[in-house]
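Nothing in this text is a laboratory measurement; each read-out follows from the coordinates by a stated rule. Bear in mind that the values here come from a model prediction, so they are computed numbers and not experimental data. Cβ atoms are built from the backbone, for glycine too; each structure is taken alone.
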Structure 1
Amino acid sequence: MPSAEDAVEARVAAYDGAEFIITRRRWLHILDRHTELGTMLEAVVDTAAAPDEVFLDPRGSLHLIKRVQNAPADFLVLIARKKASKTYLITAYLVGLKRKERRYQKFRKLPLS
């Protein structure tokens, strides 16, 4: 039986065709630090599958961004790492438009497949 660390909370085909995996451990981390996402697992999965924008940061992490409705902020941000043919969620949080524009000025924008 897999441990909570290895258990998969959700799995979806990502925007680029890779398998996007949200482990139970990472989802619990997100809920611990960003309780406002407690009812937004479906939005997280939707963002992984069909983001509005994707950026690559200097460390090689992917930032998948999607505008959200009826949330405390304008955008849902997923930060993930690719490992072979799989992409793993690291964290997720909500941001407003001004913070999004400021933060992503220097990151490389990737084309959506």
Structure 2
Amino acid sequence: MADESDLMEARIAALGLPEGTSFRGYVVHLPEAEQYLSHVEQRGPNQTNRMFVRTPDQAQLHADPDAARHAAADCRSAGHVAEAWQLFSDGTRFYAAPLPVNGVTPDGSA
């Protein structure tokens, strides 16, 4: 059985990312606004402030895909279109891609 690093290497290759690209973590992406969740602040029992940024390098990173899915679901419950995505970097640029579900991304690619 392949370990997680092998799966990430295969994912990087499937996305056609440059050699030397590494996986950074999971982020929450708002595709319609082309923004990323940066920070969540609970200001009271009925008030949550969510801050969004335009660049993925400033996005809140999650080490676990389920944490990113949970944060995306929380954003959806507040009326945002939000998805859990993977974040990669080659040291100079960041690349974000939809998180595969059962090995397949929303656009049908691996």
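Which of 1, 2 yields 1.5 for distance in nm of label points 7 Å out along Cα→Cβ at positions 9 and 97, as computed? Mind showing how you got there, number by number?
Values: 1: 2.9; 2: 1.5.
Value 1.5 for distance in nm of label points 7 Å out along Cα→Cβ at positions 9 and 97 corresponds to 2 out of 1, 2.
Matching task: 1.9 is the computed value of distance in nm of label points 7 Å out along Cα→Cβ at positions 33 and 65. Pick the structure from 1, 2.
On the way: 1: 1.9; 2: 2.5.
The read-out was computed on structure 1.
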